[in-house]
Structure 1
Amino acid sequence: MKRILSNPALKYVMVGLLNTAITAVVIFLLMSAGVGVYISNAMGYVVGILFSFVVNSLFTFSIALTGKRFIKFLASCAMCWVANIITIKIFLLIFPDLIYISQLCGMIVYTIAGFLINKLWVMK
């Protein structure tokens, strides 16, 4: 356990898994309460982004929360999402029938890019 808590990459993955669960719970709770699919999705992602910023700042990278860093974090999310979409598009050009696998590949690229951008730029 000590090894995990001293490794920023492993902490980042742990936070990401928890973030995914929290985002999904928010989305599904809102949908079950009658909120529309897209509004539920947007609200879930807002909660997820806020959670991820706070926990990655304090736990993963042990750094203070600032407005400037939050703006950089939002830019990082946008960059990672673009990398995700590009990965999916390229994958589907090569393997057009593997739509679910393309999403997984996009998620992997998003996660790796997110860790690197956060470590090297956002959380500096």
Structure 2
Amino acid sequence: MSKTFSKYIIVGLANTGLTAAIILLLTYLGRGIYLSNATGYIAGICLSFVLNTLFTFSAKLSANRLIKFLLVCAISYIVNLVAIKTVLFINPGYIYIAQLIGMALYTITGFYMNKKWAMK
């Protein structure tokens, strides 16, 4: 495993931990599934952009990189929402399972697009 990939995994774990903690806490506090989801992802996106740019890829923070990163996040978030809506359509009681499936698909989509485009 390359050093860069190892760093990406570390950042991803930190990002996922923060995102999941916020989503689950806010959902538990009754803030609503979509507000909880959006708040968690916004916090995770901020952490992920800074750490991946500076730590993983040893690059400078730039407006161009931020725009590309945010486009990747937007596409990944749409994939996440479609997954959540699909799971909840099948079983409205599966709010936590819906979040976990959405998070997994967000992560896979984001990794591929960042690797191939945004962080190059």
Structure 3
Amino acid sequence: MKILLDTNFIITCVKQKIDIQEATDQTTSQPIEWLVPQDVLNELRNLQDKKRTKETDKQSAKLSFEIIQNLNPKIINLPTKNPNIDIKIVNYILDKPIVLATLDKNLKSRVKNKILTIRGRKNLEII
């Protein structure tokens, strides 16, 4: 199963102290190939580097990089030139069997793919 990670999903998992790998293993028995768009890495880097970002958000971005590294994902380049990352993600996963890990309601409503989301405090669910 391929799972594409969105920025807000990773940051929220960090803030809620959810072990993404462990929680996903409890959700599915299928082997997982993690996908992380380069744009997501760029967003996290921007969060970490911006002077106006709260210190807690900077720390969350830093921890997000560590979590991503531990997941050993495939880093993908989203092909469209549209500056909106959500639109790029929608176009990339369209008609592909990729689960989207996101909490973004607008993004969820745009895709017909399965969604990996947080349920309760520390549980993940594929819907």
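What to note about this one:
- If Cα Rg over 2.2 N^0.38 Å is computed and equals 1.00, the structure in 1, 2, 3: 3
- Which of 1, 2, 3 leads on distance in nm of label points 7 Å out along Cα→Cβ at positions 2 and 82, largest value: 1
Here, each number is a calculation from the coordinates, and none is a lab measurement. Just so it is clear, the structure is predicted and the values come from calculations on it, not from any experiment. Cβ atoms are built from the backbone, for glycine too; each structure is taken alone.
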